[in-house]
Structure 1
Amino acid sequence: MSDNNYPRHVAIIMDGNGRWAKKRGLPRALGHRQGGEAVRRVVKAAENLGLECLTLYAFSSENWKREEEEISDLMGLMRRFIEANLKDMIERRVRLRIIGDYKAFAPDIVEKLEDAMEQTKHGQRTLAVALNYGAQQEIAHAARLAAEEGSIDPETISRHLYTTDLPPLDLLIRTSGEVRLSNFLLWQSAYAEMLFLDVLWPDFGEDDLRQACEIFVTRERRYGGR
């Protein structure tokens with residue numbers, strides 16, 4: 001996109017997999033699987049729309065509280081997603097970045113993630129995936145590092161966030177009709193535009209992302225000014 005007002009960095013809270021499955025009388029695992037298909041669509045859509053960075057909230061630090069079977073399904077989906085999409089990401093020159101404490105996952109998943117990040121590190125566009133991520137923990141961690149430097153101020157804290165090498169967040173989208181941030185990118189969202197959509201994540205596609213970006217263009221960003 002050539003419009004200077006178009007977002008560079010869009011983040012999405014991918015919500016609604018379980019409700020999508022429940023509406024159809026299907027297991028939650030199938031909802032997550034369809035959510036994985038939505039991820040594939042949206043990554044390609046972000047490229048088509050010229051987004052510089054897309055950040056997806058895939059697994060929060062609170063998700064460990066879910067049923068063991070569901071967590072196992074999510075871990076399996078993560079493994080399959082990396083295996084099925086790594087080659088395509090390399091060919092499309094998409095850089096994978098993981099934000100969060102991903103090393104808490106099983107060793108084979110950690111190995112797959114780190115291998116994928118290494119193989120895609122020269123990509124021109126970024127797909128950032130939040131795994132075992134919590135914004136409050138991220139801010140606390142950054143503040144501790146800032147204190148060690150002897151200067152606790154916004155600039156120093158920002159430099160120690162997981163997203164320090166990503167463009168500033170422009171637009172945050174949440175699907176499924178819920179209107180809350182759920183401990184996601186709290187610091188980065190300070191001046192981001194927000195959009196809460198009724199569509200369930202497995203049904204989200206390129207048209208939805210395009211419309212969200214077009215709504216963003218119509219908004220006036222004042223950053224606290226009048």
Structure 2
Amino acid sequence: MDADILIIDDDTELCELLAEFLSLEGFRVHAQHNGEQALAHCREQSYDAIVLDIMLPGLQGLDVLRRLRTFSHTPVLMLTARGEDTDRIVGLELGADDYLPKPCNPRELAARLRAILRRTQAPDETSPSRELQVGRLHLNSAQRQASYNGESLSLTSAEFNVLHSLLARAGDVVDKDTLCQEALGRPLSAYDRSVDVHVSKIRRKLADCGGDNLILSVRGAGYQYAPDNGGSLA
């Protein structure tokens with residue numbers, strides 16, 4: 001896969017191991033071992049995806065993510081301590097696209113990165129689904145931009161994918177496993193709150209633009225995008 005990946009982790013041996021494996025998988029891998037330096041580097045250099053360790057010395061990974069999201073929408077996959085659900089949820093709230101517990105399997109990391117990259121690449125221009133509009137909500141998949149009532153929605157890659165899946169089935173209930181498969185490229189696992197967190201963030205961003213109560217929770221089933229003001233698919 002032709003993609004540039006940045007790994008931000010202070011464990012140099014792990015970085016070398018992951019870089020060696022990912023290079024064999026076709027990725028071009030770069031590494032940074034300090035949070036502050038990584039942020040400065042990301043202001044000067046762009047990447048297709050970032051792998052970010054939460055447990056960094058000095059500037060913690062969550063702080064790196066928070067600052068990164070003030071100037072970059074590059075997809076971020078967090079590496080978290082196994083069982084640290086709080087870190088995962090906070091990371092997703094701050095704008096991470098997905099997470100993987102450490103120690104991670106390099107093959108699974110490569111698979112997660114491929115899934116993220118597939119969903120961030122612009123679709124073919126001839127695709128009939130590259131633009132969706134339901135009521136006052138408009139999504140352009142070619143440019144990966146979304147707006148509500150004319151106001152731009154600043155969505156992460158994963159948030160855009162979740163909203164696209166809901167919008168493509170506006171009025172229907174979409175189960176969480178389908179959303180996880182389509183938005184994150186993986187099956188939903190037990191106790192996985194990723195989809196819920198992404199939906200919560202999308203709701204807040206829509207509400208900021210005047211779009212309240214557009215994504216409904218259907219207990220035991222999933223989520224539903226409710227067309228506002230009688231809007232219909234365009």
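Nothing in this text is a laboratory measurement; each read-out follows from the coordinates by a stated rule. Predicted model, so just to flag it, every value in this text is computed and none were measured. Cβ atoms are built from the backbone, for glycine too; each structure is taken alone.
To test your reading of the models, identify which of 1, 2 gives 3.7 for distance in nm of label points 7 Å out along Cα→Cβ at positions 141 and 205 when calculated. That value comes from structure 1. Using relative contact order in percent (Cα under 8 Å, 6 or more apart) as the calculated read-out, with 15 as its value, let me know the right label among 1, 2. It traces back to 2. In this comparison of 1, 2, the computed figure 0.75 for FRET efficiency 1/(1 + (r/R0)^6) of positions 101 and 165 (r between Cβ atoms, R0 = 30 Å, to 0.05) is attributed to 2. Structures compared: 1, 2; top value of distance in nm of label points 7 Å out along Cα→Cβ at positions 5 and 109, i.e. the largest, recorded for 1.
Sorting 1, 2 by distance in nm of label points 7 Å out along Cα→Cβ at positions 45 and 69 from high to low puts 1 first, with the largest value.
Among the shown structures 1, 2, from which was the value 132 of volume of the Cα convex hull per residue in Å³ calculated? Write out the running numbers ahead of the final one.
Values: 1: 132; 2: 121.
Traced to structure 1.
In this comparison of 1, 2, the computed figure 2.1 for distance in nm of label points 7 Å out along Cα→Cβ at positions 13 and 85 is attributed to 1.
A value of 1.07 for Cα Rg over 2.2 N^0.38 Å, for residues 157-196 alone, calculated from one of 1, 2, originates in structure 2. Assign the value 1.6, calculated as distance in nm of label points 7 Å out along Cα→Cβ at positions 173 and 189, to the correct structure from 1, 2. Matching structure: 1.
The maximum of mean count of other Cβ atoms within 10 Å over residues 93-100 over structures 1, 2, that is, the highest value, falls on 2.
Looking across 1, 2, the calculation of helix-only ellipticity at 222 nm (-39500 (n - 2.57) for each DSSP H run of 4 or more, over all residues; to 500) that yields -14000 traces back to 1.
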